[in-house]
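Several structures are given next for inspection.
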Structure 1
Amino acid sequence: MPALSRVILLEFNELTPHLIDRFITQGLLPNFKRLRDEAQVFVTDAGEEPPNLEPWIQWVTVHTGLTFAQHGVYNLDEGHTLTAKRLWDLVSDAGGTSWVCGSMNVNYAPGLRGALVPDPWCTKVPPTPDAFEPYFRFVQQNVAEYTNDRLPLSPADYARFVAFLATHGLSFDAGKDVLKQLLTERSDAAERWRRAVLLDRLQFDVFRAYFRTLRPDFSTFFINSTAHFQHSYWREMEPELFSAQPPDADRADHSDAIQFGYQKMDEIVGRFLELAGEDVTVILCTALSQQPCLKYEADGGAVFYRPRDFSALARAAKLAGLIGVAPVMTHQFQLEFATEADAIAAEAQLGHATVNGWHALEAKRTGTRIYTGCDVYRDIPAGATLTFGDGTTVPFFDLLYKLDTMKSGMHHPDGIFWVRTPARSHAIHAEHVPLTAVAPTIVQLLGLPPQATMPVAALPLG
């Protein structure tokens, strides 16, 4: 069997084409500029609109070449329900190896050749090999509970995480960055928001160590920190676009937060260009992007409420048969029940909940699982009561708390797709291309035959 060509897929979630162009023009992103100037440059179209415009939907499309209508994966942490082959399964079938680092909504066929660490919101697909479990658990809890001051991690969890990093590539510079951030937070708690980029930095060290050991044919590397900054701080970056103005202190603290995120990702791009060398194709893909979120401005801007303790909310709602709780994004979470009858009862109990006369909780059921979260995005008065479907009442703020940041960014179907091959041929393609073209293009770059399951042809790369 002929050897495969090597490809690294950088999955930088939701970076925005016009922002990256702006920051490159301002001279702030030298490594992104180098990558772009040596690449075939496309803008992808996700081909979906809300509510079907979500990263956990679009990344499945990237990995399979299937549209949402074809793959049907609607919620985060449902990747395991889709048995269609991902790119790494095709590589395994061809006798090659893959290193999948943090990709969203994944699954893999038995006998995967290589290694895979799922996204931090995944509860159904374990990392492989098992040695990644201490790292995965630590990242999972930090991401899922980033708004909480206390994380559900024991001293033993911290010890296992540190031991893993010490034997899996932790660099002196990354360790120094972590220590500097923690010391900064002790003197100024307002700087805690910068912590998100540390996980990106540590993940690169882990990726690099295993990449050098495994020498995979196909690799992915997913990070999300800048997407979070865009959702949270677009209002501070461009306050003139918004009716609800941020407080002066927030503007001072966060006006450069999005730029900071892009610059930290630029540093990672530089490290990847060095790691890839001359013979590895490097691809940047964002799947979708963001734009200013203005649709809630007439109500004073969108705010979020999140359970203080997910299990406590379930107990207050008297939900029978609950067997699992998994945080998702920001204020949302998923509940899993022992039987479908239990889930149907819980759907009614949560879906008919109210607070201050407003519909209180989203409740979308799929079989024995319910995707839920607070469905109120305006200020809720102190002393408000949460009333569940059966009439049970409880003080709202006994169960939920208001997040510090307002929603400022929302999804947009445009995405970045840059392909730098060893030939370094450069062209900017003006026409948008379908997101479904990403997977067949990667298949072609790997040297695999076209896949009948992928309905769109590979892109011309010059």
Structure 2
Amino acid sequence: MYKNMDAEKKTHKLPDDCFVTIRSLLIDLFHQLEAIPSFRDVSILVEKSTGKSYRVSKSGTVIKDNPFAATGAVIRLNSPIGTYEYSFNDFSEDFISTIPEIILQNLSLNPDTNPTCAGSSGQTDLSSGDRLCFNQSSEYLMNPEDMSDDEITHILSEIYQSAIEYNANIIDCICIFQYLIIHKMFLSHDKDLQQHIMWSTGVAQPLAHREEKNHYYRNTFSTLGGAEILSDMKSDIGKACDTAIELLDSVTPPAGEYEVICMPDVTGLIAHEAFGHGVEMDMFVKDRALAKNYIGQQIASPLVTMHDNAKTCEEAATYFFDDEGTLSHDTVIIKNGILLSGINDLQSAISLGVSPTGNGRRESYERKAYTRMTNTYFEAGKSSLEEMIASIEYGILLDNGASGMEDPKNWGIQCMVNIGREIKDGKLTGKIFSPICLSGYVPDLLKSISMVSTELKLSGCGYCGKGYKEWVKVSDGGPAIKAKVMIS
């Protein structure tokens, strides 16, 4: 299930006092590091995140810590030998007092080493009115930390049992609930920021079986919030089971070019793979993205406007500032088909001489910051889904996106989709194709978009890797779109 961006407001805020016991120690550490003449642009990012993952299926119940939960800090500074980072997770006063000397030893510097270039000198007053200071929290309806493990697994078990009892063809149902509560503090010469964010995701994936054939349907749920999504998971299991059973009658589609309607989850997969990765500007710096040469040019249909928006979406990849202290943005990447901007981290923005977009993200305090997507989507249009279906003489409605790959250097795309519904003479025939491989040249695909629906939906169940590593939470989506693609 893809959540509409106009979701109801949450009623509670996360507590904003989790750094009280260590804040003064870290401020003192910041002062000590900033006072060393050879250091400039000192910053400290602190993270304290907790969460759990619950899974119920035929194979049993599994409860474990969210793999992205972490507690630690990373210091970044510019030194005579370049940018340097030091991470740690010991917040004792004795250890923190040794960090300046450790960094100096690691850099083979003396405390009185002269700076090699101009920078800040002396101490910054962290109470100065010239600094940007805030402490902000996301909202939620139900905090999963207020629920016991038994309560959560009981709900998931009910969903599992409902699926198993729904139809004899349903032989299993993977039910997953996961949440993460993230507290971050960022200190620099001009910023004193805190953010407290909770996201929750769920999966209900029934597996249908008949004779020698198995098929699943993956139904996803996500929110910038808490355990309130469990009620959505319970109410939607019948539809998921019906679709899994339908897929038992699916056939492989003939290869060729088709007019298609991509439902919001497939639209999101295209936005993420076709153009999200292609406009990560650290790839511009390395000359690994063709989009670098097309800024200001028409690369999509005039109906296409695309955002990467960590600022105003109520989704799992939303935040108030990124891991380099840059405030979150709503970056318009494509406007009416014109490529306006990429997204960047601080280092690539400096290298390219552009403004930072707030997309510098770390997998954890122990990992490097890279340019990463957040909530990536196409804007809604003016057509109804019914009008779009009626406009197609022969084509396929694509739903339930599974995975994708991109080639930013050559603008190639390949996406796997679980469901294709045949359209003939403007009507759905009931015939189902599966699996489907969608491919094409990105500008050709985007320029072929001829209709865009009015309903905009996002989902944040996925993670995104940077070269199959450095995973971060993302969401994507959009409206339904009509386009031409190659299918195999």
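Read-outs: derived from the displayed coordinates by stated rules, not from any lab. No experiment lies behind these values; they were computed from the predicted model shown. Cβ atoms are built from the backbone, for glycine too; each structure is taken alone.
Points worth noting:
- Relative contact order in percent (Cα under 8 Å, 6 or more apart) - structure with the largest value, from 1, 2: 1
- Structure from which 2.4 was derived, distance in nm of label points 7 Å out along Cα→Cβ at positions 111 and 367, options 1, 2: 1
- When mean count of other Cβ atoms within 10 Å over residues 15-22 is computed for each of 1, 2, the one that comes out at 19.1 is 1.
- Of the structures 1, 2, the one that 66, 50, 47 was derived from, the read-out being Cα extents along the principal axes in Å: 1
- Among 1, 2, structure where helix-only ellipticity at 222 nm (-39500 (n - 2.57) for each DSSP H run of 4 or more, over all residues; to 500) as derived comes to -5000: 2
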